[in-house]
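Q: Structures follow.
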Structure I
Amino acid sequence: MTTPWLVELLDKYSSKNYHIEYDGFLSNHMIHGIIALYRLAADEKRIQEFIKFYTHKLRDPEVVKEELTIEDLKGARISYPKLVEYYRGVYRDCNNDMKTVLEKVWPQLCDGSAGSAIHGLIHLGYALSVEHDPSAIDGLAYVHHSYIPITCEKLNKNPAIFGQGKENPFIVVNDMTEKLTDKMLNKVEDETIQKMANSYLQRRIAALFKFYPEEVLEFVGRIQVPKDVKTCLDLAYYALHLSLIVYVKSARKNDFFLLHGITSGWSVVQIVKILGDCDLSRRTITVYMAILLSAYVGQLSPKLNSTDEVKDEVNDEWWKKITEELLARELDEHIYKLIQVCKELWKDKGWPECPIAARIALDHSLKFRD
């Protein structure tokens, strides 16, 4: 059960009082940061220190353009408060049951969750992890607000594209790099792409999704998964594990967008935990893998040849020291989230990449591009 003081903080810093973005198009991470610190067992005093550090970035809610419909606002990146009100209405219509809300609206949203550097998906996942429905509604509205879809008939016919392949994932991603990088770069200056996205990586992902969706999904479908993957939750965890391996092996240490692959993958797990075994979960995971592969190619495919390791014995005491080191420093909120996810995954799954990723995040500044 979430503590009352956390609920109070999340309510205070929700979309009721602050815009979901700042400085033009940068995403407001206050809610994610608070939840990550809470899950790291930071006390209220430490979380208040983070809030004080971050508050200067916050902006007042946007002005609403009433003449625009909800459909008009899909990917338009304006009138965000109108979207929040819409999804609050859906929530009420669904008797305040978040699973029912997801089953109703997520089929129309999940294909476009790549927008805003996946932050809508991340916002949703973090909110679901602590069962704070108002923040989950904000996350749904943000996916709608920044919607950049991968659209093709192949996905409509078979939402379970990911999980049916027979090839090593790293061979697949190398082939995708070879065949789609130049095509992607040739399309990023297209007028429609310039209107859809406002950062270099977002434009590259948008170019792949708009002009080459069939090819992207073909690569996703070629990836083989382990035989012990039986459920949608197993599949979501495997996809998350792949993102963690890519982050750890990347020669570009602490790549900003590869880090997002981990926190967004963890968010997909939170969604699948609620939806269960169903086509909507399978579709969500397939779209996530399309985003992950496209983000890697969009970052011009950093070499995956790093051999970092943690030489100390990794146990609960090791994680305690890492957490103490983390909380003693005022860092970019992405680092709190990355280490929070890795700490939880190490405890639940024992993946050896978890401590390596945590150490990389602490020892290297965030890299956006070479």
Structure II
Amino acid sequence: MERGEATHYNIFKLAQKLEMEGKEVIHFEVGDPYIDIDEEINEELCRRAKMGYTHYSSPYGIDEFRVAVSDYLKNTLGIDINTDNILVTPGSKSGLEMFIEVVSKEVEDVVILYPTWGTYEWLLKYHGIRFKAIKTQYKNYWRPSEDDLTQIENMDFQMMILLNPSNPTGLKLDNDLMDKLVDIAMYKDAIIVSDEVYYQTIYDENYIEKYPSILKYEYEYGVALHSLSKSHAMTGYRLGWITAKKEWIDKMVKIIQHSYTNIPVFIQYAGIKAIKNLEIPKRLRTIYRDRTLYMAEKLEKLGFRFHRPDATFYIFAEVPDYITDTSEFIIRLLRDELVALAPGNSFGGYDRFIRFSAVYPKDKIDVGIDRLANFLMKWTK
């Protein structure tokens, strides 16, 4: 990797190379919580596999899991969803990819709020769909301003993608702002894809029942993405679902039938065990909050500037003024101190920013922060 090429993928690739050389890398660049999955979930996975739940099944997902998902959405968000509108997917990314493929012939332009997860942009480019970036600013707490909303109103688009809470900022959209965005899209009969993977990580537990899921709007063209990767620390299980009108679900099923066939049944049963235990997200929420705010205090003392998150385990921080080349800084930090960070250019061209992931226990966060502090001292000399 040469100077100026610090992308999220390249940083992760270099980190893996260094680890293969026997070096211990602190991964502040990935969104993979270092938390053990509840043992009852793993035990259910093994039990169902041993019972013979290892054969083909419905591409929609087994009925038991879809019913459990419907109950879960009712219990956590207070909404009633028919199982016909739920499609089980391997995480949320595949659900999004299949959905974009299904609507690609009727969608030419998509509005995206930045900074945001880079997968949206990549998938749209892959399918030849134009995207219109609304680049929010730090001074506005990464929320669209009135001028931004006016700009969206005047745009011609057929789909809007929203990520709430945000990756990379860790901030949630206020309900009134969500209402405004939904109203604009509804007026244009535009599809709204709401990525809700992080809603269970919102630190204020009392707010979660008020969370503005697109499903609460009962909008025909509303689509929601969910996953157990963060809410239940089940990243490796690759289990999630997409909620949409049945016409779209049936079309996505055709793709599944001719690609990966179905989600393994024993994984779905483990998922049932997970989402029936509503204490798991509560416990993880506390861990995420404690780790993230702990890291935030450390980073503030080192001169990084950011808005403290109210969800997730991410901190999107502006580098101190004396760092003039963020890419060079990130690459050298990884090479010299074995700390990997996610560059802001991977989230929409925010070159002065870095995403930190507080995925480790506090003692290991300390190791990474100490290495970072040592490197900053050398950088200023």
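Coordinate-derived values only; no laboratory data. Keep in mind that this is a model prediction, so the values were computed, not measured. Cβ atoms are built from the backbone, for glycine too; each structure is taken alone.
Q: Given a computed value of -19000 for helix-only ellipticity at 222 nm (-39500 (n - 2.57) for each DSSP H run of 4 or more, over all residues; to 500), which structure among I, II does it belong to? Intermediate results must be reported in sequence, preceding the final value.
A: Numbers: I: -19000; II: -13500.
This value belongs to structure I.
Q: Quick one: relative contact order in percent (Cα under 8 Å, 6 or more apart) came out at 27 when computed from one of I, II, so which one is it?
A: On the way: I: 18; II: 27.
Here the read-out was taken from II.
Q: Determine which structure produced the value 1.7 for distance in nm of label points 7 Å out along Cα→Cβ at positions 149 and 205, calculated from the coordinates; the candidates are I, II.
A: On the way: I: 1.7; II: 3.3.
Traced to structure I.
Q: Work out Kirkwood radius over Cα pairs in Å, for residues 21-116 alone for each of structures I, II, then name the structure with the largest result.
A: Of structures I, II, the maximum of Kirkwood radius over Cα pairs in Å, for residues 21-116 alone occurs in II.
Q: Work out which structure the value -0.41, -0.80 belongs to, where log10 I(q)/I(0) by the Debye sum over Cα atoms at q = 0.08, 0.11 Å⁻¹ was derived from one of I, II.
A: Answer by label: II.
Q: If distance in nm of label points 7 Å out along Cα→Cβ at positions 261 and 293 comes out at 1.2 when worked out from the coordinates, which of I, II was used?
A: Computed on structure I.
Q: Next up: Given that distance in nm of label points 7 Å out along Cα→Cβ at positions 221 and 309, derived from a single structure, equals 3.2, which label among I, II identifies that structure?
A: Only structure II yields this read-out.
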